[in-house]
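Any read-out appearing in this document is the output of simple, stated calculations on the displayed coordinates, not a laboratory observation. All of these numbers come straight from a predicted model, not from anything done at the bench. Cβ atoms are built from the backbone, for glycine too; each structure is taken alone.
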Structure P
């Protein structure tokens, strides 16, 4: 059996029965000899939507004509006929017809390249989410809680499992980078927007994980600070300088401060919580000491910016002697730079690092972070020296060992 030469519309015919037999029930196939490009972008929306529905799960196997008509519905029957005619004459489909009661009737058809149509229409490949999920679920997390939460995602549809798995991946990176903050901070970190984690996803994460261990809080964040200062609020003046160690202030309290007296001689920022408490109890009477909770969350940056408006002073910033510590010090220092104030690293030189009784090897992520820090902008001399020491020794440490 051979295809006929193309007719005036470029369509070829293949007879499936014996053309010499006088039968009213013949069968034939129709397809265009030389396919033509389809400018689907120029098609009306209703045609694109109908075709997208047809090819969403289409393969190269034949589909019954009446199945496509049922999918179109009676209100789109004429549109369906017109669309099939366009597809045939463009060479996108092959139609099989049967001859009954003196007419040729479409019986079934086959999309010749359904994947190409899906690409042009922006329709995802069938089972694309399932295939992506099969790949994603092979990941092993370093934290046991994350692994358990990931295993439970098998019970969900692939698309939802992928979305939630992405949050677990982001949460692992969040913890590796020693971040802390509110849901909005984590949402911006994970999805680039402060409101992109749904209430359902929050409930799931809260039930699957101990979020306090990951530095995400449902409660009002608290800024820990030692201030040799009196601050004015609507109800009176608070003599914070009388506190022997430190206080915890909410962002709302800091925003409500209208004035402050007794500006500090300097701000000392300390990343490690234990080290912060030691410094807060032992610092000079005119110094302010501020806990720096890892990478500065947005609420912390806003609160500190407000404090600098009221109590401007230079800063000494002490973070862990590791690549993240260098990056955290730079981010915190930007607040002082933006306020027109000077800052410098403190207790972050190679000698401090060498004095540590215990150190840990640099990870691959540490190496990459060092590379990025050294090319993004010139580092302050002390941090540049520390970065060179870390790279040479291939080790990192924690400031709690000496501060």
Structure Q
């Protein structure tokens, strides 16, 4: 099958001892990279209106990124000392990392607690988590610049009292952990059985290490804002911020898996096994039940935090009215989850997952961008070039995900390693 799940031409297999080295390499690329097609045939499958449109946006975004590195950050953003967080961090880091907890949440359930109900989606969850962290780092590098000096905060300029030092180390380590957790799928694709066996044997240890890292840096991302009590609006500033960040990240991870699992049954149906496709409804109901509990917990803690900080008086203000929009969305979702689970309404749970994602993204935008430095006059929230760069990087992320899923055993087991849980 090609990139879009269509049947490909018939392949011919020749004995290895009849092939030259160049032919072996050519056949490897044909089978592993070009999905059984020749290079010309494969390129023809990519020429579609959707791919052409995506390519033009990506090209424009990469051009702006090049301008940013050549001439400076002011080429693509209007961030300032008063408005330090642009879209690159608001979307790519503060909003992206909570959803990247999918690998940590599902991996913990399957590999540590033995909840086999979620076994069919665990590889997809780990892949989504890995790509989420990888592109969060890319957004961070675009914002900070000079990525070639990334080793400075890691190995030279130790700032152990800095929350950002903690986040940098944890994100780097957890990105590495998720790569190794996904290695069994990569090594199966490469037919490296012995190395894959070693990678599989490391799964439990990697998962436990990942839990420690993820719980710490998910909370640390919002803990940074505890350093700015005069800049964060009182309706969002609370000593509960680290806990709220961690709990909402768990909810975000499950919401992402509910939505993406549904999308894979539509757009990657030919790449998924019958077992995977048949399990999605049950998985969705299970995630909906867990999400209901998590989001009820988040809602209760959020309301307690406002009471604890004495911030109810700010509700009758324009910012307070906007806060009510956010809290109304996040207050509605646990009840919708609960109703969907009680009625076994899979579609309602999937729609609620999408609404949950919107609510959590809105929360992160409110905290980091829309209400930050609320007492100062507001200029433009973000520059149009920032939007274009963000869209282009997101498109690249989707294309990378599609490339991997079309080739590696993510939504299915490899035929040489059936039913081994990896």
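Among the shown structures P, Q, from which was the value -21000 of helix-only ellipticity at 222 nm (-39500 (n - 2.57) for each DSSP H run of 4 or more, over all residues; to 500) calculated? It would help to have the intermediate numbers written out before the result.
Working: P: -13000; Q: -21000.
Matching structure: Q.
In terms of relative contact order in percent (Cα under 8 Å, 6 or more apart), which of structures P, Q is highest?
Working: P: 10; Q: 25.
The maximum falls on structure Q.
If FRET efficiency 1/(1 + (r/R0)^6) of positions 209 and 265 (r between Cβ atoms, R0 = 35 Å, to 0.05) comes out at 0.25 when worked out from the coordinates, which of P, Q was used? Could the numbers behind the result be given before it?
Details: P: 0.25; Q: 0.65.
This value belongs to structure P.
Suppose distance in nm of label points 7 Å out along Cα→Cβ at positions 241 and 369 works out to 3.8; of P, Q, which structure was it derived from?
Details: P: 3.8; Q: 1.8.
The value was obtained from structure P.
Given a computed value of 50, 49, 28 for Cα extents along the principal axes in Å, for residues 49-224 alone, which structure among P, Q does it belong to? Walk me through the numbers on the way to the answer.
Values: P: 88, 30, 24; Q: 50, 49, 28.
Only one of P, Q returns 50, 49, 28 for Cα extents along the principal axes in Å, for residues 49-224 alone, namely Q.
Given a computed value of 1.00 for FRET efficiency 1/(1 + (r/R0)^6) of positions 105 and 185 (r between Cβ atoms, R0 = 41 Å, to 0.05), which structure among P, Q does it belong to?
Details: P: 0.05; Q: 1.00.
Going label by label, the one that fits is Q.
Name the one structure among P, Q that semi-axes √(5λ) of the Cα gyration tensor in Å of 38, 26, 21 was derived from.
Attributed to the structure labelled Q.
Matching task: 2.1 is the computed value of distance in nm of label points 7 Å out along Cα→Cβ at positions 145 and 169. Pick the structure from P, Q. Before the final figure, lay out the partial values.
On the way: P: 2.1; Q: 2.8.
The value was obtained from structure P.
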